[in-house]
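Scrolling down, you'll hit the structures one after another.
Every number in this text was worked out from the coordinates using simple rules, so none of it is lab data. From a predicted model like this one, the values you see are computed outputs, not experimental measurements. Cβ atoms are built from the backbone, for glycine too; each structure is taken alone.
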Structure I
Amino acid sequence: MPRLAHKTAFVTGGAAGFGEGIVRRFVAEGARVLIADLDLARGESLVAQLGAAQARAVRCDVSQRGDVEAAVEACVQAFGVPDIVVNNAGTTHRNGPMLDVDEASFDRIFAVNVKSIFHTTHAVLPRWRARPAGPAGAVIVNIGSTAGIRPRPGLSWYNASKGAVNVLSKSMAAELGAEGIRVNAVCPVMGATNLIEQFLGAADTPEARARVIAGIPLGRLSTAEDVAEATLYLASDAAAFITGIELPVDGGRTI
């Protein structure tokens, strides 16, 4: 039986990169998925591939409370209250000295990477509590980062935002566990997403990637499939007794 049969998921930043991988994997495992993404055209293209019976897409700036509330309501209208929330949307600044990052970039990073979780929680938690069966069994998976576990120079403000995501996941797990809600963080190492040149601080060349890969014992970057498999596990009943963890998907980067 598919691992997410009869489940509904709400995935932010689900139109590309790690988010697209998560959406595809969830649908393959039987879930109905609402894709909330700034790039509506790309989201709708993904829906066309997966089928409207299994996926829908809405434009959503996760830093805006109204956008998030509207996206969650669109999920409710299409598929019902989500059982699973994946806070995947993220952004960064260009790798470089911390004083080279301006205030607007700093604010945007924390709004997208951290405040977005505030918004989705405010939108979803009351709906879970209002369900006849209550919130038990609901799941939140936050996409953190190895940057929040073992940071490196050049991405200090991004590292701080992902450290906040990782710690917030633990705090949410501790607070919401009594209601039967599980919260975990998946922490990928760098992957070949559309942010890779920002993370590298240079052109995406084999030489630039090699410098990163040299610090990863298993010898490669993460993939969307790697992140999707970890997220699927934590979202599924196979992880029914797992909450509050930071799961590195990093080929050993954080050893």
Structure II
Amino acid sequence: MNPQISSLTTRLDYLGLAVMSNSLESFLSDPARKDETLLDSLNAFLDIEYCLRKEGSARTRIKESGMPGMKRLEDYDLTWIKGGLSPAKFKELSSLAFIERKKNVVLLGPSGLGKTHLMLALGHHACMNGYTAYYLSCRDAIDALKRADNAGRLKRKLKWLTKPHVLLLDEVGYESLSPEQASMLFQLINARYEHGLIIITSNKSFGKWAELMSDEAVATAMLDRLLHHAHVLSLKGDSYRMKDRLKAGAVNFD
């Protein structure tokens, strides 16, 4: 090996840049590099390590997010939605600008419209772009907070749940809450208020939240914080889960 290449690979190894070290000789001998500027070559060489590390970090964030499945924004069939989510709004959400603005995303609508799909796709997209996300169903979130409260660690648990850039809170409204459960949910939303955003799915309109929470005051305070900075999307359409079967004519309602 050329002494200069050997010296450089040793230094790259010392810096922990093993991928660049292993790729150096083949990179320099690639005929495609001969017409590049020095800046282009440096960018291309650094990308060997950078892209691999970025992908590895994204995989770690996705694994630690607790998301129950991997969904992608490019797989979401926007044409199936008949109202509540325009192409312009979908593009805006895809930009992830709402994360930096700490602006909540509230996805409303009946079951089957792909609310959870969209939530998970936004969570996956956030993880792929350097943000952290954490998923909990409403029931699991309340149970976790109750266990923490019983152990005298509620404040610590709430503080931990403020750390992810994006909290994914699924299935709010699928079952009524007791006053104690509603209080736990309020404390979670209050803890993240203006500290970190929440993407939330619910099959209940806001007018039914007082009944859902068993306490109008708690429901009002919760919505006040949740909607202060928020994109509210009331999805309309046929069942998203049935779309492929319906398009194929596999379901007959006659």
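Out of I, II, which one gives 0.35 for FRET efficiency 1/(1 + (r/R0)^6) of positions 62 and 86 (r between Cβ atoms, R0 = 25 Å, to 0.05) as computed from the coordinates?
II
Taking mean count of other Cβ atoms within 10 Å over residues 30-37 as the criterion, which structure among I, II has the greatest value? Show your work: numbers first, answer last.
On the way: I: 27.2; II: 9.4.
With respect to mean count of other Cβ atoms within 10 Å over residues 30-37, the highest-scoring structure among I, II is I.
To which of I, II does the computed value 40, 30, 19 (Cα extents along the principal axes in Å, for residues 94-197 alone) belong?
II
Out of I, II, choose the structure whose coordinates give relative contact order in percent (Cα under 8 Å, 6 or more apart) equal to 20 when calculated.
Answer for the origin of the read-out: I.
Can you spot which of I, II the value -16000 was calculated from, given it is helix-only ellipticity at 222 nm (-39500 (n - 2.57) for each DSSP H run of 4 or more, over all residues; to 500)?
So the calculation was done on II.
Here semi-axes √(5λ) of the Cα gyration tensor in Å was calculated and came to 44, 25, 15; which of the structures I, II was it taken from? Kindly include the intermediate steps, with their values, before the conclusion.
Values: I: 28, 19, 18; II: 44, 25, 15.
Clearly, the read-out refers to II.
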